[in-house]
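There are structures below to look over.
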Structure I
């Protein structure tokens, strides 16, 4: 189905909608994760570079058109609802029974900045040919730690760093926990799928951290690519393209060597702090740089554990906190501002 047909179908269906539930269903049908326009975006990876750019631009224009039409229709539906309320709730304000009605104005809401940023991340990586996969908030010790080569004596496995869930029948057993990272989905997915693999995993993660750039509950997204001939150059190119799309073409990014048990070699990726412009502040710990994500080539042992031959296949993985990306994008000085639900703050997005 081409974009013109999708637009015509959308317009025809929108004309007959008079309630908010039907409007939500329409939005899911065309703009949802498995929507008609989303399927077009996912197919872009198979096109030539010229066609991919043209179709990408036209798809984004159509998406903006659909979102605008849905918002306008939602406002019209709200107005009709308020008019019905005003008609049925007339008030007798004086003795001669003169009646007045409420002058109600609809108030339009919008997505929370974090939800909006997650959708933006998903769209960018879908355009790059990635599949969006969901994981589990409650994980096992095996998938969260052992399967990704985090040793038993690693500090992250201590109770002061991880939220364990007690088994009342066996209080000493530490098997279930609130996942500390979306990395747990790497092995789960590879156990059930053979290469080529190209996924991102957005979702919540939980750690006992609490300061200007950390929260006990936060959002991450994990990326995983496995196939034949995958190199570190592929990883650096992917992250450079994706981060500039997320943070702007002027974003300055640097790569440093780093250690993570589940990758070899490992990289840490930093961006110039947008809060202070690189001069130094409490967000960047006076360095001028903020660590955005950890990345590297998938460790051969992780591939083996997952049932994939490391002699034939290689891959890369990366993971980052979504709040930290949003803070850099919108110059937010404290992560807690994203959770306080202060309307004065949220209305800026």
Structure II
């Protein structure tokens, strides 16, 4: 047996000597001199950035690899739109514009992704974005009406959000933009544009900032309830004390009962006085619950022991000492061991009213 093994080793040495070196006989993957296989480096997304409602458009995705050979991977990639009501995906790389607005399109291929913003406006018009603030400080103004008017007096309109930002779609190249809000002097500006633009506005208070300190009866009428939300909990009545420091306000809810945690969170809202109205907000905790500091602003302890978590923003207009407006957010009902308990149902939006006592 030992003699046979020696003969086999001698034959292997002879073969290496008569042909290529033994190193050359290694598999290609183990050969350090062999060229590396091509790898994906970047993605290149091409297509229009602006088009009109009703149009269907196509985008192309090219994969660039290390050997310089680009490959069209449009049909084998995953496409998405962040605002499907404005821009709908109808196939790989193909989208249909439904209405004026903007959206991010995103595409994934392998471990890489690409995205771009697209704007949908009528042909020959543009998007105008901006921010509305008070002139005596960087304080945002929510609920300001922003309207663009062309030579015939027509044009799109919108309202500024809780951070004072607005977005107008379909603004003519030669327009007047008018910004108005109760308690402020109207601001009008003429713009001449040939591309999507940003225009900011400052507004002056008509008079002294009003005082809103006091005790209020607060009603919360919820709408858009689903997922088994109990109807008897869709109308809530609270007692709250509002405190004001210059433009900032804090709202402390005292009745009926709230699930206040160790960090004293669970029975308040925050906001500011804007002109003659109020802007208020209640924050929800992070998607991942981290601890007492991430507890929601407003958590009512319901009679059955479950929890009603109110979150969102509200721009409230003033009328006879009362403040009312839409709550933009989500109100959820959870089990009694919230946040470590099951979701029972929820409501989108609602109406929030503060009535001074």
Structure III
């Protein structure tokens, strides 16, 4: 790895990114609220990847969730059961806002998450880069991209104000959000945005946000991108793959299809599989136990295909966030309808 992990923070959403959480109906919400830590289900591979990222000793792992603050005890217990260590864990102050009569706050993601991200960014050194994880259930891709371009100085106060007004953020919250954004030192600090396709959205639905954003179907995929970018080791990536083999019965073909999907979308090239094979060849005989045969077959299958030498570097396109807001809201609404019909 590159050795610059101390200059990198990871930000993770929780529901549908780390946890398999259902909240499309009142029954789903009640069931989620009443679950104890052991009843909550982790998205396969998420815990393995987060443990591997912690092992790289980054500058921080920040968890930002839209779940209410009252769930902190249960959610922290679940993370501890999974062996996860974090630096900050922010939950939504929904009850406090309901008591103030701010009913829209419960559904508002943009004002809450963007405010939390901007506040957190102000507490870290300007040279620190970021990698963000979210999902396609709500507006994570839009919010994270907007945040990244605010930090980079590509989104000014006028554009931010227009987006916040279109999102119907409470008027008394808007001046503080614009002020926080204006005070940040500008630097292109967000290296990658990973969006878990929990709603099985088409990756092409996020093309307007550029290749900095990588939609993914399973956690081997972001692990592979981070491997190619020298932010994760080959052995660490293989451990994520092994968890999918054990928990989800992934075959070598399924792992190879995940790799080839990313290569088609130009997020990785041949270098990642070369690093995986090196890690397998140098590992102790029992390192991957019963999964080694599948992992070797996976690497052999990928290595036999025609792949570019490396990925295409992610670009930062000019994004019209005011115009995109309504289209992204329509995308999220369609994703919710698909989920209900399943």
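Readers should treat all values here as calculations from the given coordinates under stated rules, not as data from a laboratory. These numbers come from a predicted model, not from an experiment. Cβ atoms are built from the backbone, for glycine too; each structure is taken alone.
Kindly point out which one of I, II, III the value 33, 23, 19 was derived from, the read-out being semi-axes √(5λ) of the Cα gyration tensor in Å. Walk me through the numbers before you get to the answer.
Values: I: 42, 27, 22; II: 58, 34, 18; III: 33, 23, 19.
Only one of I, II, III returns 33, 23, 19 for semi-axes √(5λ) of the Cα gyration tensor in Å, namely III.
Taking relative contact order in percent (Cα under 8 Å, 6 or more apart) as the criterion, the top structure among I, II, III is III, with the largest value. Determine which structure produced the value -1500 for helix-only ellipticity at 222 nm (-39500 (n - 2.57) for each DSSP H run of 4 or more, over all residues; to 500), calculated from the coordinates; the candidates are I, II, III. Answer by label: II. Ranked by distance in nm of label points 7 Å out along Cα→Cβ at positions 59 and 171, structures I, II, III are topped by I, which has the highest value. Supply the structure label, taken from I, II, III, corresponding to Rg/Rh (Cα atoms, Kirkwood Rh), for residues 43-194 alone with the calculated value 1.10. Derived from the structure labelled II.
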